[in-house]
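S.K.: Okay, got some structures for you below.
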Structure I
């Protein structure tokens, strides 16, 4: 699941995820917090990639993170944010409970897919260990 208010980036991320993970059942995309929260309630996403700020002054990405983790603690959540976030907030965000990854925009698709690969292998290792 991708939650990004910028149409161009949202489409790029969807395309990249479909290419990287062709066996994934769906790659859904939403442009705002309300649509994403409704989808999380209806679906059980394995991964949520969400922008921190889905409006000019908001931190709606944190709401999306909390909803996804409440639905399933096994859902991996990666938060992304651009230069509008003050540097002191970035360290705070990286320590947000339930957050599995943080990407500062702009980032390369390879950085994202490597992060997802690491999360996937970590999750698989944890499953084998239990």
Structure II
């Protein structure tokens, strides 16, 4: 990596934070550089090991939770109700937009199209 800037500790920490679970992506040059920085910094390596342990414990705890049997039905009903409300709201907005458009067309028609020359009583040139 000639000519490349060296990675600092903060940047290495950001990259390592994305790789606390699963296999290490050794084909990613940014990860390899971040791991090299961590291997040279005991504090950063200690933080990364603690983060990996914490994420493993959290994943294990979350996987041990039993989900309610009717959760899927409840979530689908909630989504459908929200979609119905959005559809009704969208229809109302469309009606208001149509009414506003008709009012604007009516105003423009009466202001510019209607011939009012017979109503003019000013001086003639």
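Nothing in this text is a laboratory measurement; each read-out follows from the coordinates by a stated rule. Note that this is a predicted model, so its numbers are computed, not measured. Cβ atoms are built from the backbone, for glycine too; each structure is taken alone.
S.K.: On Kirkwood radius over Cα pairs in Å, for residues 11-50 alone, which of the structures labelled I, II is highest?
M.R.: I
S.K.: Have a look at I, II and say which one yields 21.5 for mean projected area of the Cα convex hull in nm², as calculated.
M.R.: Considering all the candidates, the number was obtained from II.
S.K.: Sticking with this structure for a sec: Please state which of the structures I, II yields 5, 22, 13, 13, 12, 9, 9, 6, 5, 4, 2, 1 when P(r) over Cα pairs in 5 Å bins from 0, in percent, for residues 67-106 alone is computed from it.
M.R.: Answer for the origin of the read-out: II.
S.K.: Same structure, new question: Given a value of -22500 for helix-only ellipticity at 222 nm (-39500 (n - 2.57) for each DSSP H run of 4 or more, over all residues; to 500), calculated from one of I, II, which structure does it belong to?
M.R.: Corresponding structure: II.
S.K.: Sticking with this one: When distance in nm of label points 7 Å out along Cα→Cβ at positions 19 and 35 is calculated for each of the structures I, II, which structure yields the highest value?
M.R.: That would be structure I.
S.K.: Any idea which of I, II comes out highest on distance in nm of label points 7 Å out along Cα→Cβ at positions 75 and 99?
M.R.: Checked I, II; max of distance in nm of label points 7 Å out along Cα→Cβ at positions 75 and 99 sits with II.
S.K.: Name the one structure among I, II that distance in nm of label points 7 Å out along Cα→Cβ at positions 27 and 59 of 3.0 was derived from.
M.R.: Only structure I yields this read-out.
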